[in-house]
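Given below, in the form of structure tokens, are the structures.
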Structure I
Amino acid sequence: MLVLIVVVIAVSTFTYFINNSYQSTIQNTKGEVYAGNEACRPCHASIYDSFSVTSHFNDSHLPTDKTIKGSFEKDHNYILFNYDFKNIVVMEKHKNEFFQTSYIDDKKSVSKKFDIVIGSGTKGQSYLYWEKNSLFQLPVSYFTPANTWMNSPGYSTTEVNFNRVITLRCLECHTTFVQTDAEKEKLNQHTLSPDKMILGIGCERCHGPAQKHVSFQTENPTAKVAKYIINPKKMSSFQQMNSCGLCHAGPAKSTKPAFSFEPGDTLDKYFDLPNLVDSSADVHGNQYQLISASKCFLKSEGMNCSSCHNTHNSERGNLALFSSRCMTCHSEQNHTMCSMKDKIGESIKENCIDCHMPNNPSKNLVIQNSSFETPIPAMVRTHLIKIYPEQSKKIIDYIVTDSNRKSKAR
């Protein structure tokens, strides 16, 4: 027990940049100190282990062979921007460092290092580099569906640009916390530092700074009531929705400094919000608006994001699991069962999602490449839950065809 306590104290003394390359005391404007994800593990091992493989936890990283998804192999490591000038960007690895290097007529033009990886790689990744105390986006990103390097979203397909500044609002949705100079923040002068960042969407993003909690629990190991920590389960549904909405409620103009919002508060105190009930919102980044416009949400009592999502677990693609959660409300006993049940049969229990929440092309997240004739939109599952007749017909036709095929095979 003594060994465990010593380990907890040693780990929780510092807040870690996700792979422990940097260590520094990091605190918010209230003076509350962050403990880092590893400090949670001794008491919450099973939750930590399941959460550590989620897209949230892995939303930002330091660059390694493992965290960068794109290839650095010859013939698979470049993008051609301009045929006339032979302007290409090549992804290069030198020892344990990674670079994006622009060449014009075979001469090196600009070379910048991969310093931060943004994105788990489920749909894609983008990459940032440090220039003094500021972060900039590299011109080439990775697009998972095509398994290839692509122009970073919104970038020209013919001109290489290394000058897109990363704002604190960008980091607010891709990191747990970034400590800045409060006085400079008021003047919109952001001075960033690698050892004042917690990468990934970690435990403390939803539960708040945990150093005080860790210290208390370490000193009082038999205490049954957790202190100095936020428990989202004790929040109202509206508060829970607002916590998720910080990053899933579309673009919003900040009215207070970045990272001011804390779980349990409401977004309207910190942002000039868009319409939070909007059935026409883009499928990318507007899940709050879309779910709020759904009949399921409007007719339910207390439905929120956690009604369908367990953020501690990696559940992506598990359609049967999500469908089982639909069935908690939509059942024959409640007289709310899907009217297509007789046509679909028992397989309805395995997939409500593709009919009622289909993957739709995003208008805002569009990937371009000089090799493609037309831009490629990212496909994102809509959170506007409703009946989509054309989609339902496709699913039913597939089920019938598949059932006939299996019958003939017998």
Structure II
Amino acid sequence: MVGKTKPPRLPVSLFLPVLAASLVADARADVAVPPWTDIDDVPLPSWANAVAPKKGDMIVYDAPSHAGARRGVTQTSARLPLFGAKRGPGCRSRWLLVGPLAWVCADSADLSADEPFAPGHPSGSDGLPYQYFFAGRDGAYAYARLDNAGEAAPDRELEGGWAVAIVDQRASHGERWGKTTKGQWIAMRELFPARPSLFHGETVQNGALDFAWVLPEKATVFAGAGVARAAGTRVRFERVAWREEKSTPLGTMVRISADGAPEEWMVARDLAHPSSSPPPSEVGGADTTELWIDVHLASQTLVAYEGTKPVFATLVSTGRGAPKSGSDTPPGVHRIWVKIATSTMDNVERDDIGKHYSMEEVPYVLFFDKAVAIHGAYWHSGFGKVRSHGCVNVAPLDARWLFGWTAPRLPAGWAAVYPTKLEPGTAVRVR
């Protein structure tokens, strides 16, 4: 997750193993604190505390060379900690060390006297980093400048239902305007606010998946297994116990009442029950201690594991398309290959379809199978039901939890991070 507070300077000992492989072996023994430079190079200025992008973001590499593997992308306004500098190919000036296995080229950065700082965006009670709005039925117009917004030709036209994230609001030309994360201004009368779901999954106690969630808006509770007499109702997303199952003329039924209490039963099809599953061989099988994720298509549930122990479970919405249609969620075992704090998801470049969509700043994105990802969805609350264009949609609060729990970790001040050999991406199985 993007950091919310100014990070402290980390102890030098944390970076010594990395620096030993990256910096010259005969560095002066009297150098006790960062930033370091090669012994024959011009020292970094004494006032330099951080690294700031010159414009836009910066690509982070795992070595001081343009041939290094990409490690991630920084936030535009971040101030990254400075630990050292080294000459290397692909950078006219010097490579700057901003973390473990994390180098940026000084050609695209400025040294800063500021303390390291990660801007971030505080998450609200809904788990989202921004306030989101949709263009109304008639669409909306976006302008690059507020002073002539509504008078000049628009710089962009949004179709009805497209979503934007608003970071500022101001009054101008007799009405209120919202500024998007892209720096464009839209009349707020042309937008309506998103109503993100506040549903969230469950921390699993003692590894027991002995609960379920109600799927219909209102579901009947019966006084016994196979008994048609109603004893009450439960509502959508309500958590209920999963005590035992029985086959009845009404279908499979589940007892939700505690032992010794008056019996309460529900029809199983009204419930989404996360089920336990052994780890796949790709994460080490029964002996694994790895973190991994299991997405079950039939029940539309997700379970997070530490080794063989379930630690978290929630509802999902997976792809609604037929197998291999491109809008299904393909089964298989993969690893997260990039984590992105927010990403725009759209199909606006496709000319072979009649209706386009565009969702800006989709939060907490875990890409695990090419363009298929687990991510937060602020535009619907249909979790527990098939719905997406192929990705695994989760509620924003759950997406935030999964983003922080999975590997690789997103360093403060970064917008995206790739796995390394030292920190491979968390495995995701879809079945």
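Supply the structure label, taken from I, II, corresponding to percent of Cα pairs over 42 Å apart with the calculated value 27.
II
Consider the structures I, II: one of them gives 0.05 for FRET efficiency 1/(1 + (r/R0)^6) of positions 132 and 292 (r between Cβ atoms, R0 = 25 Å, to 0.05) as calculated from the coordinates. Say which.
Source structure: I.
Check the numbers for distance in nm of label points 7 Å out along Cα→Cβ at positions 92 and 340 across I, II and tell me which is largest.
I
Taking Rg/Rh (Cα atoms, Kirkwood Rh), for residues 172-275 alone from the coordinates of each of I, II, which one would give 1.01?
I
Of the structures labelled I, II, which one yields 19.8 when mean count of other Cβ atoms within 10 Å over residues 244-251 is computed from its coordinates?
Going through each structure in turn, the value belongs to I.
From I, II, which structure was distance in nm of label points 7 Å out along Cα→Cβ at positions 236 and 260 = 3.7 calculated on?
Derived from II, not from the others.
For the read-out helix-only ellipticity at 222 nm (-39500 (n - 2.57) for each DSSP H run of 4 or more, over all residues; to 500), a value of -6500 was computed from one structure; give its label from I, II.
Only structure I yields this read-out.
Computed from the coordinates by the stated procedures, all read-outs in this text should not be read as laboratory data. Note that this is a predicted model, so its numbers are computed, not measured. Cβ atoms are built from the backbone, for glycine too; each structure is taken alone.
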